[in-house]
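Read through the structures below before going on.
Values in this text are rule-based calculations from the coordinates and carry no lab data. What you are looking at is a predicted structure, and each value in this text was computed from that prediction instead of being measured. Cβ atoms are built from the backbone, for glycine too; each structure is taken alone.
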Structure P
Amino acid sequence: MSRRPGTPRLLRQLNDRAALELLLSIGPLTRAELGERTGLSKVTAGQLLSRLEDQGLVGVVGEQAGGRGPNAALYGVVPSCAYVAGLEVLPDSVTAAVADITGKIVAEVMVDPTSHHDPVKIVHRSVQRACESANVTMSQLRSFVIGTRGVVDPRTGDVRFSFDLPAWHEGVLADLRASLHASVRIENDVNLAALAERSYGAAVAAEDFVLVWAGVGQGLGVMLGGRLHRGLTGGAGEIGWLPVPGEPLPVDVRAPQSGSFQRLVGGDAVAGLAEAHGLPIGPVEAQVRDAVAVGAGPFLDDLAARLAVGVAAVAVVLDPGLIVLSGDVGRAGGAALAARVEEAVARVCPSQPRVVVTEVTGNPVLRGAVMHAVEQAREELFDRTVGP
């Protein structure tokens, strides 16, 4: 087995990467502090900082007062050394965010996509507006991550099937990459929400957990061993098609509301359940939120029992230990709904997983897309810190 030799260039690259990761994770450091944390001498740490400063990756951001002698310069990563774009694409809206290399979102816009049917034009228009808002040029964007509904083939990166977005099909990814001249990835929206949950939410540092997206549509994000599990064709997590006793099996997977579990807990089903319990007519998330506010226990119990059918099936097969409820309905139900789902699952599932509500604030799909794009941009930057 061949190994990369420990050449001076490789060692410099490893040191540069370690320094950049430290500055991004814990903030500005002096030359001495950086040397202590990396195990490098002050001279080597100084050479490293000079090298990164010459490339525009690192700069002096302040001073640290010491004892005798002059104050020590504090070095930090230059936020504007690279930018990324994250997008959430829905049938009636596209939300685009531009973030710097630290992950800070500097602009976010929402665009109506109905005037365009070409995914490339839709993405261009949305990102261009976000760039204009952030005073950033499109050429400064190093990475794009786009979250969409549907099945994304992990082998090709293309959307294999999406009922809601028929224009997003095989070949779109290549067109986007050719048009944007940058790294572009398309990812299932619920998978991105799961990534955000692990970084910012209720599953921080969890190696194994499942995110259940409960809303008008149903989805599942599966994290096993700290990595997303997408399945051979990207179909892992399509829980809407889970067969449910008493519900008809789908005769056409491309038809709306065709999945058995979708028929049980989808938007129409929840609205019908709310009406049966005498709740006011309105958007399903508002009905669930109102039910929690007024203490409509019987409705929440029935809704939890329905959700528990899917959660128990997942828990029996994967035994993740932690289930996170997200999506419009999951967030609206909050801790009250999560506790009821946990109780309902415990009655039928020997593993008895913990069920909690999402803790990601804002748009979880967009946050996951931005985070994923930042990770890709950092990989590219870190691999190019040392010249030949």
Structure Q
Amino acid sequence: MSKTKSGKSKQGSSHGENTRLVHLGRDPDVYFGLANLPVGRVSTIMYPSLQAYENPNHKFRYGRTGNPTSEAFEMAMAELEGGYNAITASSGLAAITTSILAFVKTGDHILVCDSIYPPTRQFCDDTLARMGVEVEYYDPLIGKGIGKLIRRNTALIYMESPGSATFEVQDVPAIVLEAKKKGVTTMIDNSWSGGLIFKPINHGVNVSVQSITKYVGGHSDVSLGIAIADSEKTYKTLKRGALNLGTCAAPDELWLALRGLRTMAVRMKQNAQNAMKIAQWLEKRPEIKRVYYPPLKSDPNYKLWKRDFSGANGLIAILLKEAPKKAVYDFVNGLKLFPIGSSWGGYESLLQPQYLEKFRSAVPWTEKGACLRFQIGLEDPEDLIADLEKGFERFRKASR
């Protein structure tokens, strides 16, 4: 068993991705041969002596600051994404806000992708604004042009690729290159890939953040986030920020995430296969103005997605042709296999309406039709298509 830079165990790093996912964060020999790590429900750590308590190198000091379950999951995700070490949080948003706060201060200027996750945008517009941090939103397709936006006081560039709702794929290597020229820290929301099909740290990103609630958890029963650092220096800043904010994650959630990690590859592969069938079918629908799904060759983001990503997931969005509100209601409310829900990445299909005119400024949203995001789950795609077909019949009838 080899070691990461942080000294944590690193098993099977020369193996394929599927093999690694099965074994990451596991060490049965330490736990009497148990296939899965026990849940470490812990707050208090007891010490055998005062000398041990005063030893700064004591492995675990308090449940909030680290425990066997958090260490196992952080180790697994750091290795999966090619990072140095990681911190975990009680939600994806908690991981995002903790990470940003660890690297910015009053008077700083940060650049944030315009197609960012809306709660992240709300945090920037509210909390960071009150702190005196200037947030500037940029066109997600800016690429190397971001260099023109970097100022002397720019402390951070925050990306999300593909972006929320409309899935713009950013030219991450080009953005990182410009950031490195000016010594600017880079951070990315990598939830879309689950850390499996895109490795931002391999492209020079300093911090990769994920909502583990999504594809890693995979069963719609986990609230968890992670931030993975590229180096010891980055990790120390990230960890200090987490400690100061009291950011941590519950051991039961961490255990469920470790379980979800084992099957993520096969689940995402099936999600993507189902999504491609449905996306290709949706492209032919006369009721739709556009389908947003980077793996489609017709999608304007296809070339960058093909260059940087090794696979896809089950997220699709559509822009309906302009129609009365009743037609949209009839389409959505009559669906049997697409309940309305705000999350994605679970086993089940979901639908969430998008109100992008509220969340875009660098590239204002001017489309008039309804934008709907679908999480394509593990159901038979033929059943999902049949459900959508009936929905479009209702949509056409109400549009007359």
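Things worth noting here:
- FRET efficiency 1/(1 + (r/R0)^6) of positions 127 and 351 (r between Cβ atoms, R0 = 30 Å, to 0.05) - highest-scoring structure of P, Q: Q
- Structures P, Q, by distance in nm of label points 7 Å out along Cα→Cβ at positions 71 and 239: label with the highest value: P
- Distance in nm of label points 7 Å out along Cα→Cβ at positions 63 and 271 - structure with the largest value, from P, Q: P
- Of structures P, Q, the largest value of FRET efficiency 1/(1 + (r/R0)^6) of positions 231 and 335 (r between Cβ atoms, R0 = 35 Å, to 0.05) belongs to P.
- For helix-only ellipticity at 222 nm (-39500 (n - 2.57) for each DSSP H run of 4 or more, over all residues; to 500) computed as -10500, the structure of P, Q it came from: Q
- Entry that produces 1.13 once Cα Rg over 2.2 N^0.38 Å is calculated, selected from P, Q: P
- Label whose coordinates, when distance in nm of label points 7 Å out along Cα→Cβ at positions 39 and 143 is calculated, return 2.6 (choices P, Q): P
- Read-out mean count of other Cβ atoms within 10 Å over residues 167-174, computed value 21.6, structure in P, Q: Q
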